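The next part holds the structures, each set out as structure tokens.
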Structure P
Amino acid sequence: MIARILFVFLLLGAMPASAAPLAVRAVVVTTFQHGEDGPGEMRAWMAGTPRKLPFAASDLPLRYDPVRHLLVVSTGMGSVRAAAVITALGTDPRFDLTHAYWLVAGIAGIDPKAGGIGSAAWIGDVVDGDYGFEIDSREAPKSWTTGKLPWFRPTPYALPVPDKDDNLFTLNHALRDWAFARTRAIGLPDDETLQKARGDYQGNAATPPTVLKGSEISGQSWWAGRLANAHARRWVDYWTEGGEPMVMSAMEDSGIVRAVRTLGRLGRADPGRLMILRTASDYTAPPPGQSAAAYVAAIQAKVPATRQALDAASRIGAPVVDEITGHWTRYRDRIPGG
């Protein structure tokens, strides 16, 4: 009996202890990727993250760089899917994300009033474009400009603004402004494709790509059109109460911010370390003379500046990630920007 007990203790001593979770410095969140070898937002980050980690919550494995402690994830499209994947990542016991910075680096539609196609925008406020009440606009009173209503308000944009918890997601503006300041002077290439895509537009929409900052509207639908764009501008202005204007429209970020906030309540992440960078692959409204239906059909056939927007996301996002991961003692316990 004594010999058996000693054998058990010796056996247990020979077993390896459970590996400590990986202390991640930064997470890059991408939202679409057509396989590991196809085009997508994740592809630009793969060369610098050689290690593959299985991750059942996503269609693709995670990518990891053990030198920079950088993790890259692909959520798939849409706010619901993105929220589920980020929650799964944040609760994965393999990772310690308590000090990690999060960077959403994805393509989007740009409001023609904000700038030209191919531009990049650092986001300060994300407004959920779906949450609320809605009636078909064809049944709306003639005085209404939309059938979308704020939560428990009888008319569009009715005051006072209701509780904002489900519609307005304010990020750390100081961190956002720090990232913007570090990247605003980085040149974004112009080319014939971008020039052709903006050729029928006027004003800011006709300008070469640049680095911007502003607000984003987020929702499950890829929408486009002049009337939809006018509502999106006003919806963002309503919830931010005259804050930064809408510059981008994307499909995942309200879900991502909600998930990171939930992880914060669980002690698994710091929502104050979340940054969103969106780059313009198309416009949210057609040029003069083109109908919304024709414009959407054209986008479905070919998004005009996908390659340029993908390049801009890594070109502008990488310097921020490299600064944080490369000077970890500076940023581990102190969020830049004050």
Structure Q
Amino acid sequence: MQAYGRYGADPAPLLARAQVEMRRLADDNYRLTAAQLELVAASAMRALDDEALGWFSRPLRWGSYGMLARASLTAPDVGVAMRRWFRHHHLLTGDIRLELPAEAGVAEMRLYEDRPIGGHGPDMREFGIVSVLRNALGYACWLADSRIPLMRARLPFPPPPHADIYPVLFGCPVDFGADHAAFAFDARYLALKVRRDEAAIGRMLADAVPLIVHRYRHDRLLVERVRGVLAARAEADDAGAVAEALGLSVRTLHRQLAREGASLQALKDETRLALAQRLLERSERPVKQVAAAVGFANEKSFARAFKGWTGLTPAEFRARSAT
């Protein structure tokens, strides 16, 4: 609505079409559905011919983000595609710079303001910063056909009155009052291959706003992330602990693993086997201690499981490794 005010346009017809009550917009307890938000946002971008909705010193004409998407579609992987998207975004507006550094296994989508976003007040600035980063993240997820879960978010403004919604919105801890805005995530997602083509981008651009409104669900790196949790956290052995570490529900964890042709039990067995083999090969621990280290209650159950995995008893495996 602030964007409509900036351009001197009347939002009443749009709000009526979306069944949004204008008189209630000042009510903090008034809520829109996701479908209403999608309709309002997409229609406002068209009507005002500004896909940035007044955030920048000059409008981003209708089709700007589609041009960015098409220009990065031919990249071999997500990292190349998004760095290209960020570079081209700076050609459209010099108000912000977007960068994508990666260090020590963590990548960050960073947003720096060369001019304050949304010169019409803190609400517009918050809306602009959050929307640009969610737009970029949504497009990256779409390119890879994978959810890219955030590890942490930083935002360069004080906690707003609705700050408690941000962890739900982003699915990660959020730090306010930062020097710049950033979304941090596992850098391995940058190496995922682009899975989209020209036909797919045409379908996506016809209804692109949900990329920002909804979080992507499917995670192509979920199996690797589960392996990492199991290997790093001995206490994260049951489904509830693993799901909590990944920011998922137990039901979602099992469903998404099944979609990838995996199961939590199989990954647990794989992790246990790898640790057991390492201890048997590289240490002189008694088999009983090895069994305890990999989560078995007694040596007998460990030996039975180990033989089922390898065809050898722990003692036979150790003897063969020694030769």
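Taken together, the values in this text are just the output of simple stated rules run on the coordinates, not laboratory data. Keep in mind that this is a model prediction, so the values were computed, not measured. Cβ atoms are built from the backbone, for glycine too; each structure is taken alone.
Here helix-only ellipticity at 222 nm (-39500 (n - 2.57) for each DSSP H run of 4 or more, over all residues; to 500) has been calculated and equals -9500, so which of P, Q was it run on? Walk me through the intermediate numbers first.
Details: P: -9500; Q: -15500.
Computing helix-only ellipticity at 222 nm (-39500 (n - 2.57) for each DSSP H run of 4 or more, over all residues; to 500) on every structure in P, Q gives -9500 only for P.
I have 4.4 for distance in nm of label points 7 Å out along Cα→Cβ at positions 70 and 294, calculated from one of the structures P, Q. Which structure is it?
P
Quick one: mean projected area of the Cα convex hull in nm² came out at 20.1 when computed from one of P, Q, so which one is it?
Checking each candidate, the match is Q.
Suppose distance in nm of label points 7 Å out along Cα→Cβ at positions 54 and 110 works out to 3.1; of P, Q, which structure was it derived from? Please list the in-between numbers first.
On the way: P: 4.2; Q: 3.1.
Answer for the origin of the read-out: Q.
Supply the structure label, taken from P, Q, corresponding to distance in nm of label points 7 Å out along Cα→Cβ at positions 158 and 246 with the calculated value 2.1.
Considering all the candidates, the number was obtained from P.
Thinking only about distance in nm of label points 7 Å out along Cα→Cβ at positions 78 and 302, which of P, Q has the largest value?
Q
P, Q: which one has distance in nm of label points 7 Å out along Cα→Cβ at positions 134 and 150, as calculated, at 0.9? Mind showing how you got there, number by number?
Numbers: P: 1.9; Q: 0.9.
Corresponding structure: Q.
Quick check for you: by relative contact order in percent (Cα under 8 Å, 6 or more apart), which of P, Q is greatest?
P
Output the label of whichever structure in P, Q has the greatest value of FRET efficiency 1/(1 + (r/R0)^6) of positions 198 and 310 (r between Cβ atoms, R0 = 30 Å, to 0.05).
P
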